[in-house]
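Below you'll find the structures, each written out as C-alpha cells.
Derivation of every value follows stated rules applied to the coordinates shown; laboratory data play no part. All values derive from a computational prediction rather than experimental measurement. Cβ atoms are built from the backbone, for glycine too; each structure is taken alone.
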Structure P
Amino acid sequence: MERRHSFELALPGASIGAVAGAMAGGLTLFAGAPTGLAAQAALALAAPLALFGGLFGVLVGHGVLRPGTFGPAGLYWMAAFPLSRLLQESVAGVGMNDGVLPFLAYQAMVGLGFAIGFVWLHERFMPYWLSHRAAVNPLAAELLAVYVRYATTLRAGKKGSRR
C-alpha cells in the first residue's frame with residue numbers, strides 16, 4: 001500500500017516533467033530537425049524529466065524537501081536537469097562540441113531556471129491533487145496538512161504586513 005501512496009505523490013511532478021520535456025524536445029522541430037529526430041529528442045528528455053519530477057514529489061511527500069522552499073529544489077534540479085539533458089544528448093543529440101564538463105556546467109545553470117518554473121507549477125498542482133487523494137492516501141493527507149499550514153502562515157504574514 002505504501003508504494004501506491006508514494007506513486008500517487010509522484011504523479012503531479014512526473015506529469016510536469018513529462019510535459020516540459022516533450023515541449024522542450026519538440027522545439028527541435030523549430031530548429032530544423034527532422035520529425036523523427038524531434039520526436040526522439042522529445043521522448044529522450046521527457047522520460048528523465050518525468051522520472052526526476054516524480055522523485056521530487058516523493059521527496060516532498062516524505063519530508064526530505066519542504067514545500068515553499070526554493071533552495072533545496074534549486075539544488076535538486078541543478079543536478080537532475082543536466083543529467084536529463086546528458087541523456088537526451090547521448091540518445092538524440094549531435095554531440096557536445098565543447099566537451100562534457102562545460103555542457104554539464106551550462107545545463108546546471110539552465111536547470112536552476114527550470115527549477116523556478118517546475119516549483120511554481122508543482123506548488124499550484126500538488127495541493128489540488130492532494131485534496132482529491134487525501135481521503136484514501138494517508139501520505140497525501142499529511143502533505144496536504146503541510147501545504148495548508150504553509151498557506152496559513154503566508155496569509156497571516158500578509159495580513160500582518162498590511163497593518
Structure Q
Amino acid sequence: MTSIVEIVTQTIEPVIQAPYELVDVEYGKMGGDYVLSIFIDKEGGISLQDTADLSELISPLLDTIQPDPFPDQYMLEVTSPGLERPLKTAAALEQAVGKYIHVKLYQAIDKVKIFEGTLLSFDGEQLELEYLDKTRKKQVTIPYSTVAKARLAVKF
C-alpha cells in the first residue's frame with residue numbers, strides 16, 4: 001500500500017521547480033490535528049512569501065488526488081526545513097560536505113551511535129567525519145548503509 005507521504009510526494013514533486021527544492025514530506029498528528037508538512041528549501045532560505053506562493057500551488061494539487069488518500073481533515077503546512085535540515089538522500093549528503101552534521105547510526109562504531117562533526121567527504125558509500133572527542137579532534141569513517149538518520153546541525 002502506498003503511503004500518504006509517497007502519494008503526496010509523487011503529486012507535488014514535478015511542480016516544485018528551481019530555485020525551490022522539495023526536501024521532505026511528513027504526515028502525522030500534532031496535538032489533535034493531522035498535519036501534512038511539506039518542507040521546501042532554496043539557496044539562501046525560504047521567505048514567508050515563498051511559503052504562501054507554494055501553498056497556493058500545492059493545495060489545489062492535493063485536492064486532485066483520487067481516491068482521496070486522507071482519512072481525516074488535515075492542515076497543510078509548507079515550511080522551511082530550517083537549520084537542522086534532514087539529509088535523507090545521498091545527494092543531500094554530498095551537498096553537505098564541509099558542513100556540520102548530526103548522524104545517528106543503526107550500529108555503533110566503537111560503542112558510539114551518534115556523531116556530530118564536520119562532514120569532510122562522502123563518496124556515496126562512506127562518510128568521513130571530523131568530530132571532537134572531549135577536546136581532541138578525531139576522524140571517523142561511517143559506512144552509509146549504517147546511517148539511520150542524518151541532518152544538518154547547529155554548532156554551539
Computing distance in nm of label points 7 Å out along Cα→Cβ at positions 44 and 92 gives 0.8 for which of P, Q? P
Tell me which of P, Q gives 2.3 when you compute distance in nm of label points 7 Å out along Cα→Cβ at positions 108 and 132. Q
For FRET efficiency 1/(1 + (r/R0)^6) of positions 76 and 148 (r between Cβ atoms, R0 = 25 Å, to 0.05) computed as 0.60, the structure of P, Q it came from: P
Which one of P, Q has helix-only ellipticity at 222 nm (-39500 (n - 2.57) for each DSSP H run of 4 or more, over all residues; to 500), as calculated from the coordinates, equal to -29000? P
0.55 is what came out when FRET efficiency 1/(1 + (r/R0)^6) of positions 20 and 140 (r between Cβ atoms, R0 = 35 Å, to 0.05) was calculated for one structure; which of P, Q is it? Q
Can you say which of P, Q returns 22.9 when mean count of other Cβ atoms within 10 Å over residues 12-19 is computed? P
Where is relative contact order in percent (Cα under 8 Å, 6 or more apart) largest, in which of P, Q? P
Just checking, which of P, Q has the largest value of distance in nm of label points 7 Å out along Cα→Cβ at positions 60 and 100? Q
